[in-house]
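Undergrad: I've put the structures underneath this note.
Every number in this text was worked out from the coordinates using simple rules, so none of it is lab data. Just so we're clear, the structure is a prediction, and the values are computed from it rather than from any experiment.
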Structure P
Amino acid sequence: MNSRSTQFTRMVLASGICLFACSVNAQSSKQSTFDKWDQDRNGFVTRAEFPKQLPARNFEAADRNGDGKISREEDRAYRSKPRQGRTRGGLSEGTTVHRDLTYETVGDRKLPLDLYLPEGAEKSKQPLPLVIWIHGGGWKSGSKNGLGRCKALLAHGYALASVEYRLSGEAIFPAAIEDCKAAVSYLRLNAKKHNLDPERFGAWGSSAGGHLVALMGTTNDIEDFNTHPVCKQASPAVQAVCNWYGPSDFLRMNDFPSNIDHDAPDSPESRFIGGPIHESKDKVAQANPITHVSAGDPPMLLMHGDKDMLVAFNQSELLYAALEAHKVEAELYKVVGGGHGFGGAKDSPQELVQRCVKFFDKHLKQ
């Protein structure tokens, strides 16, 4: 090979190496934004870690399951969507939002909720059914600011409320369930003002929020958690419950493999209860929706991934068995392949949400 051919070959090889390196660097830069935001390297971007210069609606749109944090999978899904034609935070332009309505005050602490009304809601001749969203986050994190997938209900003629409750770092059990009950009472007390039907209130939550809505439903008929003054003015009862992968019996959570040692003194469950769960069995029993199941409980839809490594599928199985034993109308839908948050599920996000829409339609519209 002559010197000119050798020089040409070297140039081609060098160009190929450069192109490969540039390609790798480009891919790395695409992935590095999430890693840069994920300051504690736990695989999630919380609202505190999300850049303050970016609109809050971007966080809400990316947080698909509304648990107050963005997973790597959610980040990729959000970035892959075309930007054109997006609505504000996934809401249609006709949506009315009443933010930071104080539903109760504890000392100097104001407890707020956000109320979302679909276009034309306040002028509708018929009062609207309401679904109350309770966010997840292990009872220790999360925010009312993200509606997650349940925002789809707005397009089906529902009003939505998203509730802030006291997290375990601020107040231990039963504070969170007492707050959720108070939010329902407040909304019922103000139903006429916002053209809501006080007889058609549903509750929907995921993970820790799933636990809380299940507890809300199974305690309709007891007064134990109706401690806030507003609960004396209007009922905190709900007429239908959608529970997405929520815990039930904390003492059985380690029965199956998990990424968390739920029995540990610093587990989310122990922090929620206010001490190691095996040393606080009375409180754990009170926090267990199964304890309170009775024949008059509202219908419940349980949806849970069979690959969930944070809250095992058996948690929904246990609750479903108790509901069936008391002849409560209930359905347990196994999300095949779904992890915590339904990542990897065979069902599409739209199919999962549509199942919830049909459930609420059946019980809140007919």
Structure Q
Amino acid sequence: MRKYTEAQQKFLPVPEDVYEDRLPFLLRPENVSRYEEDGTVYILDRRCYPHERRFEKCETYDDVARAIENMVTQSGGPAFAVACGMTQAARIAKNLPKEKAEAELEKARQRLARTRPTNNNVRYISSEFVRYALDAMERGEDPEALLIQKTADLYWKDHLTNYFVGNFAASLVEDGQGVLTHCFAEASIVYTYLALESQGKKNVRAYCCETRPYLQGARLTSDCISEIGFNTTLITDGMPGYLMSRGMIDIFFAGADRITEQGDVINKVGTFPSAVLANYYHLPFYAYGLGADPGSKTAEDVEIELRDPEEVLHCLGNRTATRNQGLKGFYPAFDCTPGEFVSGIITDKGIYTVDRLSEYVREPFAI
């Protein structure tokens, strides 16, 4: 169990039902990604959820990598898929001579680490899991068994962290207010509404941008929040300004795939314009995140993933654009909101303004 900070202890005890009873189906550990005894990994396919509950079967870590690249899982999901993929690599490595085992683990790390270039979690976790596996083999232990346990620990640490994040976020919201969110902020946004529920703020109104072209807001965020029981309204990505002008929005929350040391927030494309609109209407914009990403001093240090332009011409597998010759798409998966538009970063240790972000001590990914 983690050592709690003074701020975190305000919200103890952590509910024992943090997994089974309070989480929507989408975020229960066994439904995000799971590792089976035969080494097969099953990942919930978020491209078709909630209309269909199907799991992508991945027999190798290369299958896991392709699943991440193909958006089978996204937001916080790839981190757990990478953990499972590295466990598959450990299953292979444990039966190899030392040098070949090391080479196999490094090959898996490189393959999984490059699946999503903007969010660094896949790199951090794949590197940590290589270290765990090598240390286990050095001690004469089973690296596969250790990584199975480390994956379970990773789930627990993530949800415990987001339990505190959600409580801090909920403290910013008054009952009856309208809350805008963009894309799917994984457990952070879910625990925010679970905290609002426990605080008796049941009249909060949720507004979810649909998030083209994969519609994560329409299918994931709105599903989770409405499943908890809140008044949830789906809007298109171009509507936030209208709602703000009508006084329907009071606060804007979004995730952060990366935060720079100067407080820039890199998140799903479309976050930036909503943050600018919030600033224009004097509304606060808060991002969820665990401090600044080490080594990302400015936005120039962050690679923005450019996905296949064809994805913009389709929606849920259906062509939405004309087929006229010469038409092309453009799809930067993320945009950058400069720190001047960010009211604060909501962490597991409290809420930090951009100028105080350096005070947050980022914990290592070690578990």
Structure R
Amino acid sequence: MLQTRRETTGTIPREDSGPFRNRAVMNWLFLFASIVAFLIVFGAFVRLTRSGLSITEWNPISGTIPPIGEQAWQEEFAKYQATPEFQQINPSMTLEEYKYIFYIEWFHRFIARFAGLLYAIPAFYFLFTKQIPFKEFGIYFLMGMLFIAQAFAGWIMVASGLVDRPSVSHFNLTIHLLLALTLFGLALWTALGHKYGFPDKIKNMKWSLPSKLALISFILLIIQIAYGGMTAGLKAGHVSDTWPLMLGKLIPPNLFNSFLNIFESPQTIVFIHRWFAFAVFIAVSALYVAARKKSRSTEIQRGISWLLGLVAFQIVLGILTVILRVPIAIALAHQAGALSLFALVVYFIHRLRDLDAKQLL
């Protein structure tokens, strides 16, 4: 009977009585998380090529099709010519050069629309076919709301660069990034639940030391990524092209002479982003030591050693980004590295909590 149910519905059996697990839902969520991850990295490419302000209107339906014909392109180009970015940064840009940045941003929005369909259609299909029980649909509904929220945040971000200045608000950019990361993390966590089980549903389960350190690493990583977003939004990576010295000093003066500097000063923000990376490295190092001492599985120990190596490599990429003056290829690798770290930490929190749960059995 169990074999028949597994073949017909894709249900994944589990030893405990946790929430419903389904292989088809798992595969959908992994695919959706992958598309969101691609959008996050491609969004960095949009920013680095200064393409994000090339489309000056948000038309979710009609914007699906790019301009057709010379007159349509001239009208679209005229809208861009009225923006601060064209007037202050690209006054000599030709129509052909404009088409290049337009298509980059158009592709970004096209994939975002595709991601929306990739979420909505399967979500309601699985709900109506009861492969996702209605009582457990809350987490999937939250994903939908997050997707809508980050789409609105993306347009608010773009709009912030169309009026008075040729750049978007670094706060809006960071909010857009963090909402996308939250959506990615939630989809990944739920997919892992369908694969391994849902340890977060077990009440009063204590956190082991490795689990606590993984959570601390996650929090520190989020802070570091947030400062990376603000660094990108302010183009603060161009403040100084030396490392470890910055502006000729290890600690430049007046970095913290005002509390607002930690949110608004390019020099202070990039300084924090440079050195907070080592806080993440220390936390992951502590996680590595704790996992070995607590005799966690060989898979977990080996995986955390790879995680530690990736943190170190990410720091190297960050240094190269600075000293090579933010080349696109290395900056994109740095963005992808941050996303990979985020995904791995989410994975290890899930796996460590699952081990915590198994100790209760």
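Undergrad: Which one of P, Q, R has Cα extents along the principal axes in Å, as calculated from the coordinates, equal to 66, 61, 39?
TA: Answer by label: Q.
Undergrad: Identify the structure, out of P, Q, R, from whose coordinates Rg and Dmax of the Cα atoms in Å, for residues 121-256 alone was calculated to give 14.7, 52.
TA: Details: P: 14.7, 52; Q: 18.9, 65; R: 20.3, 63.
Answer for the origin of the read-out: P.
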